Structure 1
Amino acid sequence: MSLSTIPIEDCKKLGGILFTRYKVTGTRVIISNGNVTNINGIEIKNFGSHTNVSIIPYITVAAGVGMTKNEVENIVQRLRECFCDVKNRTGI
């Protein structure tokens, strides 16, 4: 899911907010800013992202085989609450 309307500094905090305030695990916020990570002499641009190309920030949410519809709906509701919280704090 795109985070293009949320300022970068707030994107950086989003994963922590989801975990600590909303008890959501399995999320990962990706900010592909062009940074290069060096691992054993191999340079990886945008480490953790699915591409070397710098794109807008986005969030991924892990899903497990056997999840129920109710569990998915709970995660979506918590994401909504979190985004409203961030929106109200930042005024976006």
Structure 2
Amino acid sequence: MKPGQADIKYLETAKRLDLYGLDLHPARDMENVEIYVGVGYSGIVIYRDRVRIGRFAWPKVLRISYKKNYFYLKIRPDYLIVKRIASSA
């Protein structure tokens, strides 16, 4: 296989991975459990123990705000309730 073909094959495989294109940020949920908040092109993803526990597509997100050490994510009422996550910073 030529190097250019190998690069293309590698990228095609990598883009199918769950964490591809996500910018992960450590945080804690309201029960003080360690989680990761991933921000990517398709929306926001929440992981706990390497398992995705929440996914919010950008069209479903109404508001994102941050106050002190708390990150607030307001989702469309027809989709889910408001989530409150404490930052680990």
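Comparing mean count of other Cβ atoms within 10 Å over residues 37-44 across structures 1, 2, which is largest? Spell out each step's value before the answer.
Details: 1: 8.2; 2: 16.0.
Sorting by mean count of other Cβ atoms within 10 Å over residues 37-44 in descending order puts 2 first.
I have 1.00 for FRET efficiency 1/(1 + (r/R0)^6) of positions 45 and 61 (r between Cβ atoms, R0 = 25 Å, to 0.05), calculated from one of the structures 1, 2. Which structure is it?
Corresponding structure: 2.
Which structure, out of 1, 2, was FRET efficiency 1/(1 + (r/R0)^6) of positions 13 and 29 (r between Cβ atoms, R0 = 25 Å, to 0.05) derived from, given a value of 1.00?
Values: 1: 1.00; 2: 0.20.
It must be structure 1, since only it matches.
Given a value of 14.2 for mean count of other Cβ atoms within 10 Å over residues 5-12, calculated from one of 1, 2, which structure does it belong to? Mind dumping the intermediate values first?
Working: 1: 14.2; 2: 10.2.
Derived from 1, not from the others.
If relative contact order in percent (Cα under 8 Å, 6 or more apart) comes out at 32 when worked out from the coordinates, which of 1, 2 was used?
Numbers: 1: 32; 2: 20.
Only structure 1 yields this read-out.
Work out which structure the value 3.8 belongs to, where distance in nm of label points 7 Å out along Cα→Cβ at positions 53 and 77 was derived from one of 1, 2.
Values: 1: 3.8; 2: 2.7.
Among 1, 2, the structure yielding 3.8 for distance in nm of label points 7 Å out along Cα→Cβ at positions 53 and 77 is 1.
Supply the structure label, taken from 1, 2, corresponding to P(r) over Cα pairs in 5 Å bins from 0, in percent with the calculated value 3, 13, 21, 20, 17, 9, 6, 5, 4, 2, 0.
Working: 1: 3, 13, 21, 21, 16, 14, 8, 4, 1, 0; 2: 3, 13, 21, 20, 17, 9, 6, 5, 4, 2, 0.
Value 3, 13, 21, 20, 17, 9, 6, 5, 4, 2, 0 for P(r) over Cα pairs in 5 Å bins from 0, in percent corresponds to 2 out of 1, 2.
For helix-only ellipticity at 222 nm (-39500 (n - 2.57) for each DSSP H run of 4 or more, over all residues; to 500), the calculated result is -4000, so let me know which of 1, 2 that is. Intermediate values should be presented prior to the final figure.
Numbers: 1: -13000; 2: -4000.
Of the structures listed, the value fits 2.
Where a number appears in this text, it was derived from the coordinates with a stated rule and is not lab data. Note that the coordinates shown come from a computational prediction; the quantities given were computed from them, not determined experimentally. Cβ atoms are built from the backbone, for glycine too; each structure is taken alone.
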